[in-house]
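What follows is a set of structures to go through.
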Structure I
């Protein structure tokens, strides 16, 4: 897989105590994350699905989250939502267009922005129960069927986006063109 190109559709910041994010005009990246975002930090306490013991402080691999507009639209269709599903409503920092299989980009992939900012993929962003519960009470379906928390997990199982770390500080603007450099295993390892 060679270079890919995308465009920034929207950017968002997360506030304390809120699963969603609020729209922004740009994101200022520093080496510990996005200025003003609740996930900004070099370290974090472990979560329930982490392998460390409760209360362990570990490296923060989640400075940012991103999804493609194409995947977001597919989740919306699969959930049969009446209202548009937005990147902000599912707690994502960056929404890109132009990469339909965005969630399948490998760990180590680099996103390069015009300002010089670079983000590196750490892992896939799995759908969580809490977000599913929030969406189930916030959204309605075209069919009139009530949503349950697991509807989001089923619809977003392989398309919830990616999370990662800041490699190079800079600014990310709505409308930026993004060069995506998918990780390729070195030939000497094959």
Structure II
């Protein structure tokens, strides 16, 4: 499965629920699907998507999807025991594992030799490994409607989608739009606002 295919599924299943997206090609590809106000693209914030998602979940903004890459997660690995300790509700961490830093000339990541899924399980997180689109969609639908925190490690092909434009929007504008979307959910604009 290509990363863009996995992102299309995340976008479709989570719809207007909050989605925090890691930096680089992952943000660019997600934004190429049509920027939603409910998506927070973390430009130049490697390894921080799970922490941001946890904060949102603890603030009762769920269900929350966090899209992270293997390289980025490995840069902020200390988040795994923090997630296990805090157990943020309604949070689904989706780790797209292509065994490389695809945004950095395809340099190999440590996940070529170290299992992301085993690291997550070792931290005490409920973890599932997925390698095909149909299973990903089913798992996302199941976890979106679950109150517990979970991790989906999604095995994807190496590389980036061709001809995807850079995401050059001011991060302050992205954050402002996201904050407005969260406020609208709290005022009755979201499914969980009752």
Structure III
């Protein structure tokens, strides 16, 4: 068991080491612009990625915003269970994100989608709609990249196919995005 734990930790370190620093820096710059222009950010995913999306929305909307004195307008599309289940029941499960974007998203807004496989049909439908409607799309995916990487304006890839490792590394990215503003409040001054 000790060897398994050591191997797991080493795999986790490798996943974290694969985080592309220039890509994260570019995303922080995009968030600065979104904040300066008072645009909306929509974040979503399935399973563990859904929880990461909710966590990110909380940290950016509360923690980062509190430190800046300006408010990020961020919404996790995973957090309205009644709406998600109504959309899934009345249309199809692949409609649960895109139909929310149809209500909220405007040109110039931003979508941040999280997935390990990069091939979640409900996320893909939402990204396709977003691109067609001039919403900036960022995808955080695992090594398989999937269709999401083909659609997104910016893709950040974690070089692993292990779901836990990719989700942990993606949450690390989400924390970096938030703490960049919490620990460097001058980033909010454009």
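Which of I, II, III yields -11500 for helix-only ellipticity at 222 nm (-39500 (n - 2.57) for each DSSP H run of 4 or more, over all residues; to 500), as computed? Present the calculation step by step, with values, prior to reporting the outcome.
Working: I: -4000; II: -11500; III: -16500.
Value -11500 for helix-only ellipticity at 222 nm (-39500 (n - 2.57) for each DSSP H run of 4 or more, over all residues; to 500) corresponds to II out of I, II, III.
Of the structures labelled I, II, III, one was used to calculate mean count of other Cβ atoms within 10 Å over residues 20-27, giving 16.9. Name it. Value 16.9 for mean count of other Cβ atoms within 10 Å over residues 20-27 corresponds to I out of I, II, III.
Could you figure out which one of I, II, III the value 1.18 for Rg/Rh (Cα atoms, Kirkwood Rh), for residues 108-171 alone was computed from? Show your work: numbers first, answer last.
Details: I: 1.18; II: 1.05; III: 0.97.
Attributed to the structure labelled I.
Each value in this text was obtained by applying a stated rule to the coordinates, not by laboratory testing. It should be emphasised that the depicted structure is a prediction, and the values quoted were computed from it without experimental measurement. Cβ atoms are built from the backbone, for glycine too; each structure is taken alone.
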